[in-house]
Structure formats: structure tokens, C-alpha cells
Structure 1
Amino acid sequence: MANYILGISAYYHDSAAALIADGEIIAAAHEERFTRKKHDESFPVNAVNFVLAEAGLQVSDLTAIAFYDKPYLKFERLLETYHAFAPAGLRSFLSAIPVWIKEKLFMKRMLWEELEQLNGGKLAKRPKLLFPEHHLSHAASAFYPSSFDEAAILTIDGVGEWATTTIAKGQGNNITIIKELPFPHSLGLLYSAFTYYCGFKVNSGEYKLMGLAPYGNSESERVRRYVELIKSDLLDLRDDGSLLLNMDYFDYATGLKMCKDQKWHELFGIPKRAAESELTQEYMDMALAIQQVAEDIVLSLASTAKELTGCRNLVMAGGVALNCVANGKLLQSGIFDNLWVQPAAGDAGGALGAAFAAQFIWNGDHVVRKCSAAYDNMQGSYLGPEFSSLDVARMQRKFNAPGQSFKDFDSLCQKVAGLLDEGQVVGWFQGRMEWGPRALGNRSILGDPRNSEMQKKLNLKIKYREGFRPFAPSVLAEDVADYFDLDKPGPYMQLVVPVNPKHCNTLPEGYNSLPLYERLYCQRSDIPAVTHVDFSARVQTVHKETNERYWLLIFAFKQLTGCGLVINTSFNVRGEPIVCTPEDAYKCFMRTEMDWLVVNDVLFCKKDQPQWQDNVKWQDVYGLD
């Protein structure tokens, strides 16, 4: 019988579950997709139920269960930190410690209680319960599913137990941690502090800060001054990429905020930006400054990893590995021949990494790791639930939703390609839900990248989010080099690279002095809806081998228009997780100004649907125009 390992991440943010069997991934899913609570931190009851059901298992059938970090080590870090900073941090101490004493110190008991409740009673047999360290879980999530038999491993996030950054080497079934940077010195927390100061939410707004950075004026004296202030006053950066933060400016170690607002105001000359307030050039320049610093640190760490391991390949995980701009710069630097980033690089991915660590390190004698896949062993990251034609029919009956069924998928693709060419916005729901924060063509909203109005339409009328945020292209893998400066696969939307100059236009004189939205709506290329203000794009290469249906749709669009790419954004609106079920998809479709919806082989036209009974509009929920 196969050795089944269940991995779990929970109780911080982005809880998730993953199941592997003898080194092969069976299923993985984020809890938020089931509960519809963004970044849900609760025990992943629904995700665990799903992954076990995919294999037809009960909890007692498992060989082992792996939790993604070590609670006792984390508690040790909290106590030592509060002691080091005393008497500061009393309010935070009084808030955090009672929760630990009452609950988190007894993690084993909590987990067994949750698992037995899920099982419907006492377990016939308790599997082995394991607790790999947080950064080992990240490292395992990056190395074991990759196609490399040997690779340097770089993990960078806010903090695990003590480590905030690690350099390791993976070889065969083994991972060896070589160096680590301890809390409170953290690139992830430094970047989150700027996320907070620029008015975005920590642990979710980092994407926004990265997207805002290109609006900063790279030629301005202010950006240079901000970079100098960061490097001189906020941190001591070493040549190897390690850093020491000046904790006089930060409050996250024992306080209730990321940084000390008044000291930052005195240092940078601007106050903390209020959420949803106007974005002035000062905050755009601040975003660019910290992005440049973060890129410098990542490149230095990568150089150190190359020197310490001697490897040609690099794999990455941890929240900072979701910084696609830094990843693109790292790939283009040529420090490593190959770069692979775990699609779910954040804490959710720790569930998969914990399972892999248990499989190959704790139980490694029983499994031979396979590294023969063309790209990796993630199955395109399509690891979540899928739904049948019967499920779609049930959704149609529930909402009295008329739709056109297609027996021939090519005909459906030709129809949808024509709609995209006409400037319509289409929700696209197919197959297994994606693992990770990116929609990769199975739970996506699609548009025409050539349409100069499409970015504005998608942001303001579909996603109900900030208008400055860019959209990603999904491009046929065969055509990627024609449109972008990329000659390697990028199937997980983890790389930001330049648009091919032959597709770009000359900017008008005085462009950098224009207001944000005038710069945004300047037509920079012949694919303007996916070309960011710095002529970059966050690319997803689409491969027929891993997602034939999505590939066929884009191919149909190319046959019709000559353009081998589409806009791809996640099928959700601001503040909501990516849709999971046909019902989720239909609700999102009807609550937005999306024009068409495809669920499996059924096409829904907005104009044909009955009056929507749920009168909630997302722009009312979020107070947006």
C-alpha cells in the first residue's frame, strides 16, 4: 500500500491541506476557497476533507500527518523577544501569550481534536504526527516538486519559528540547511512595513506595493534619497545579502504595528498614507525605492547561495518568492542557469512542503524521488476540486440560469475567441482549481490584451479594485519569445519580464511628470492591457501538456486575431477568494459587469439571465465607484 502523507498549514493565515502518496501529489487546496473567507487561518477542515476524498481515504489510513512548523520553537521566540525588548511590548504580550498558554502550546491536542471531529469520532489508528520547521517546509515545497536532482534552495519570508531567510542545498532525497538569518531581521517584514506605511494591508497588500512601484520615477532625486535612507537608517546590508534592521524604527517585534509611524514620518518626510486615500507621487516613489532595495537583497542572497552550493539551479519559496519582479530580475541576472519558484510560495504552500519533508526525510528510505518531468512535478498546479456536468446542471436549476451547451469544445473555443475579439469579458471555469494565489486558466477572467480600455474595465467594473493594478498575459508557450523577453517556461505567473521592444511604442515627452492615471492609460504597446507602465508583464506560459483546454482557447484566439495571448486575472472580486464551485462562479458573474461565463462546456450570456435576486453589488460593499 502507498504511503499517504497529509500536510497541513493553519492558525496564522492562508491555511491549507495537501496530500501526497509516495512522492506524487494527489491533491492540494486552500481553505479560503471553501469557506469564502479570504486568507482563512482556521484549521482547514474543508481542504482536508477534499484531499482525503480525492484518494478515498480516512484519517486513520494515513502513514503520517505533517504540520508546517514547530509551535514550541515559535513560542520560545516570542518569549525571548518579549524578554529582550522589555518593558516595551506589554500590550502585545498580554494579547498574545494567553492564547498560546490556552491553545497553541497544546498544538498536538488541538490537531487530534480537529482530526477526530472531522473523522466523526475516535480514530481507529493514529498516524504519526510530525512537525518540520517552517523554513524546512518552505524548502521542501520548492525542491521536491521541482525537476532538479540538485539545486540551491532560497527561502525568504516574514518569520517562521526563528528563521526569516535560509539558504539550503537539495540533492536527491536530502535537504541540508546551510545558513539562516534570525528574527527580527527580515526582508519579508521590512517589505511588509512599507506595505503598511503606504496604506495597504499587511499579508495581502504586498502585491499592490509591487504593482505600484513602477509608477515611481526611477530618475528622480526623491527615489535615490529614499533608497539611501533605507540603507543608511533602516538596515545594515551586508555583501552576502544578510541584513540587520534598526529596530528603533520598527514595532512588529513586540508591538501592534509594523513600524513606528512618527519616526518614519521624520525620516522620509511624509506621513503614513491612510487606506483608500489618494496615491501621490511620494508613495509611488517610496514603493519603487523599497522594491529596488528588495531586488538588490534577493540578488545578493542568490549570489551567496550559488557560492555556497555550487549548484546551477535555484528553487525558491516563502512569501518574498511571490515578488515576481524580483524573480524576473534574478532570472535575467544569469546567476543561475535555471530558476523554479513554488506556485504556492507563501504559508499555504507550507502544507505541501511539510508533506514532502515527511515523505522524503522522515520516510525517505521507502521512496525514490522522480525528477524526469519536462518542467516539474506540480501537474501544472491544477490540484484542487473539479466539477462534473451534473454539478453544472444543478447550479443551473438552483439559479434558473439558461446556458448554451457545446458538444464540440473547439466550437466553444471559437465562440469565446470571437467574444474576446469583440471586447467582451468572459469568466472561464474549467477542470481542477489552481493551487496557489494565481489563477492559471481554470478559474480565470479573460479579456483581449490588444484592447486599450480593457485594463480600466476589468479593474473598475469587474474586479472593483484599485485602477493602477496591472493584469497578466497568458501566452502560448510556443509564442512567448515573440512577445516577451523570456526563453524559459513560466507556467505559474511567477516572473515579471520586459515586453519585446518590437511590440512597444515610444512614450510621449514629459511622460514621467504625468499624473498616475494619465501614465496608466497611455498606450505603451500593441498589447496595452497587459503592458505595465515600465514596459513589463507578469507572464504565464500556457502548455498544451498541462492545460489543453486553456491552450486550445488561446490558440483559437490566435487563429482569429493573430494574437497568441489573452488577459488572465483571477476569477474573484476584491476581498473575495478565487471561486471554487460553479455556484461561486455564477454568483461572481452576476454580481459584476462580466459579459459571459463559461463553466465546463456551458456558455452563459449575462443578458439571458433572470433578474439577479441577490441585490448586493460589490461596488456598494467596498464603497467604490
Structure 2
Amino acid sequence: MCGIVAYIGHREAYPIVLKGLKRLEYRGYDSAGVALISDKIDVFKKQGKVARLEESLLGTHLPSTIGIGHTRWATHGEPSDRNAHPHLSASGRISMIHNGIIENYASLKQELLNKGYQFNSDTDTEVLLNFIDDILSNNKCSLEEAVRIALKRVVGAYVIVMLDAENPDTLIAARKGSPLVIGIGENEHFLASDASPIIEYTKEVVYINDYELAIIKGNELVLKNLGNETITPFVHQLDMELAAIEKGGYEHFMLKEIHEQPTTIFDCLRGRLDMVNGEIIMAGVQEHIEALKNAKRIIVVACGTSWHAGLVAEYIIEELCRIPVEVEYASEFRYRNPIIEKGDVLFAISQSGETADTLVAIEKAKQQGAIIFGILNVVGSSIARISHAGAYTHAGPEIGVASTKAFTAQLVVLTMIALKIAKAKKTISDDRFLHLMQELNAVPDKVESILSNTENIQAIAQKHALASSFLYLGRGYNFPVALEGALKLKEISYIHAEGYPAAEMKHGPIALVDENLPVLFVATKDAYHEKVISNMQEINARKGKLIAVVTEGDQSIDSLTGDLIFVPEADELIAPIINVVPLQLLSYYIGTARGLDVDRPRNLAKSVTVE
């Protein structure tokens, strides 16, 4: 949520900052702004889309070679021009953009009010800015030192980037809890919340860690900690291409990313699934295989879609590895006093690797002695750096706010981890191991077969696009798939949707069923299949609008009346990776049929970096 962009160098800053803001629109926002230095700091900001800001500046000459930009997702103060970033300090000397939340802003604000400060916004950001400005005004120190002093008083999460009118050749940035990456060019630097605005200009980047302060000039980057000790920057090479963050001819990023899944799943398997030798090669797992196979318990912490991936993993790991698994919402886990014992392993699942709740949860577990294993998509992310080991999903940048390809890649990685642990524990037979490897290897082609024939799904979406509510049902491995399908529909179409285990239908939800309610079953062939068919018959009997994802060639569904979506046959353990794809498509087509912006759903942010 929120997006930060900044530039300092030899080019005009405004076009670079503006393009960067457009690259970050996927993160979710409600206002946008830029600040540039000419003979003074000029601030321009507007509620609404970046395009509205751009339109307001048409014809304005903005020759500055230093600038900052921001897309805001409202926390303190409603979406408005006055609450948009950047903010300008009371003295007019410094301007700041900020991602995060300052939790003790109220006490800091009262201190400043007592000194006669007035505020032009309702934000915690302006409070922090004027707190720094006050330190700067009352002490003979540099802005760098004033920031250092101020941040020692701050409680909360932040990334800040600042302009100083008295030092127009320098940017000051600092981070705690929110992501910041700095791109290194030739006598120029690019700052952003993630790499998407930077990749066009350079592949050399530095990821800023918590409690680090960056002093950036066109030709120099200096990193320090809050104790004023200099830190040597570690330069990473970005493994990303510009085409990965462009639509490539698709109408929406979400549709593009759904259709990328045969490739992203293949990339996830490539180099790991050794079909010739019958092995799974995962260095991060192998290095910690003793701890993993001897774990008394595996705790999965995640949020949203990643939590659903964790639920599938619970079924798989307990089945194959015979290790107890607990799946926790990171947002709840962090505030409990969880029992962590020696020998526990914690899996942290996150697309961005920056999810605030998950970060705090794993820090807590790490302090109590758990081994932290990250399942992540973004190389160099905060969770990657704090984990003892892990595995990347290799799904590539995911721009659509609603996760699709990242979810299926998480399922693939988690399945391979479970297989590797089971092999080491000898809790799986050689024949079953090889069979599941073959099933995994076939997934890209099976997903491709679904994506090559979507007309039926589009027709079903049109038929049910005006529904006010949906019920999603599944059992076993398909229960989390039902939850994920319901979440996708909520995110993309704003239709109320609930996911339940199919066996729980008669314990309450069946009261909702009438001739107006679409009820979607994930009903592919598995150990529960006959019982799920019976549940579907009960919906038919009550005239509910039945939709079902079923296995090709399944004759047991011939007596049912409703809309059927056929998927290729797969082992029940592997099937969730395949079965979720038509649910993604259904949500997409319903959302577009309702005329909604499926890439940027209202109120949502791609990376939730604050509570």
C-alpha cells in the first residue's frame, strides 16, 4: 500500500517520477503528488488517480533534476488534496513523503501544538515532518542529524524520503518496516517502494534495511545506521525484465497473470523437479532437512490468499510427512502469546515479502527459537532477509492486486517441500513419490488446456454477473480452493461470497439457498467425491443455481442440473493448483462484466505494509 518514487541525477526528475507513480498504481492508492526543487520546493498533489495529477500539470515547466513522488492509501485523514503527499514543513524548508503509520503521532502533535505549530492536514506524516523541522530549527545540526534524532522518538513503521531546499543536491531517506529500494545509475539514483519503477533505468539496486538512513546525491550513496555508523551498501542485480511489468497486449494485468501460469508454474518447477533421477532439488530445504524432517510441529503464518495456500499445505504436509501443522493468520499470531518450542519450524508465506503482520509474527517466533522458512516471490524482500532459509516461487512481478499466479506458484513450492521432507522421513513410498512428481510435471500443460478454452467460463460469468451473493463449497484439498475462489470474487466483483467445507453446508449455510443464490462446488474426483455429489443434489433439490468445477469425463454428474466447468483429471493432492484457475477466470469475467477495474479493486492494496 502507498507508493514512493524519487529521483536525483542529471535528467529532469518530473517525467521519471511521474512514470514511476504510474508503475506503482497497482499497490492501491487514493491520491498522488510530487515535489520538486527549483529555487524553492514546489509541491503538486491531487486526490484521485495519477492521471488527474498529470492533467493538472500539463503545460507547467518543471526543470528540476531532483524530485519525490507518492501515491497515498489513506490512513490518517480522508482522501483529499490536503492530506495527499508530499507535505511541506511549516518553515517551507523540507518536504517529505511517507509510507507507514506513526503510532505515537498524537503525543508528538501535542508537543508541536504547544510550541505554536499549525497543521494543514490530518496526517501523521505532517506531524513527523514538522517534528523533524522543529529539531532542525532549534539545533545547529544537519537534516541528516535531525532525522536521526527524530526517528529515535518515533513509534511505528515508516519509509520516508525528504527534500531539503537548503541542500538541493541531496535526498535523505530512512526505513523501518516498509520497503525501500535504491537503483544505482550513472551519476543518478532512483528510489522506490519496489523495483518496478527502477527496472527501466538500471538493474543495480540496494535494498535498505530497518533502522538505516540513506544520504543520496547524484553520484554518491551513503548508508548509515541510527547510531551514525557507516554501512557498506550491498548491490543486488535485478532478475526482472521490463516486459514483465507491462500488459503485453492483454486488457488487464490480472488476465495476463492468469494466462502466465503455465509459464510461471514451469519456471517454479524448472531446476527443481529432476524427472531423470527422480529427485527434487531445493537447496534451502536440503540445508535444513534435519530440522524439517524432525520438526515436532510446523506453523504456517500468512495473510489472505497466502493463508489459503497454507491451508492446502496443511493437508499435504500432514498427509505426506506426518508432521502436525497449524495455519495461523499472521495478524492474530502476532498479538497472541503463542507457544513456540524447540524444534518448531515456521513457514512464512508472502507474495511481496513485505507483509507487515507476517514480518512481526516471524520476528516474534524467531526470538523464541523457531526456524523461519520463507516461501516468497520477491528476491531481497524483508521476509527473505529475516528468514533462516526458504524458497522463491519465481512467479515474476504480480501487478494485479488480486493474487493469481503467485498463489499457484506457492502451492507448487509447498508441494515440492512436502515431498522432499516426506522422502527424507521415509513416510512416502517410492512409487507414490514418483507418481506425484509426474503429476506436478504435468500441471503446466493441464493449466494451459483450461486457459485455451474459456468461452464456457465467460458465459457462466455473464449469467451470474448480477448476483448479490455466492456460496463456494469444497472438501479436503478443495476446501481451501473454495475459500480462495470466494475471496477472488469478493476482491474483484464486490459480490458477497462465502467459502465453506461442503460437509458444513447443512450446519447453517443451506438456509441461504434459494432460486437466486449461485452455489459453486469444487467437485473434482477425490476421496470425498460421492459425498460432494450428494451435497450438489441437495442444492438442485432446493432450486439453487448450481455451478461446479468437475473432472473431465466424470459421469457421476450426469444427473445434475447446472453450469459445469471441466478441468483435466489430476491426483487429489495436486488438483488444487489446477482447480483454482477456473475460479480466477470466473472472478475476472464477472468483474469485467460489472464494469469494474479488476487490476485495482477499491480499498485494496497489493502489499499491506501497515496494520
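None of the figures in this text is laboratory data; all of them are computed from the coordinates on show. Computed from a predicted structure; not experimentally measured. Cβ atoms are built from the backbone, for glycine too; each structure is taken alone.
For structures 1, 2, calculate mean count of other Cβ atoms within 10 Å over residues 155-162 and state which one comes out highest.
Evaluating mean count of other Cβ atoms within 10 Å over residues 155-162 on every structure, the highest lands on 1.
If we compute relative contact order in percent (Cα under 8 Å, 6 or more apart) for structures 1, 2, which one ends up with the highest value?
Working: 1: 16; 2: 12.
That would be structure 1.
If semi-axes √(5λ) of the Cα gyration tensor in Å, for residues 35-354 alone is calculated from each of 1, 2, which structure is the one that comes out at 34, 25, 18?
1
Quick check for you: by Cα Rg over 2.2 N^0.38 Å, which of 1, 2 is greatest?
With respect to Cα Rg over 2.2 N^0.38 Å, the highest-scoring structure among 1, 2 is 2.
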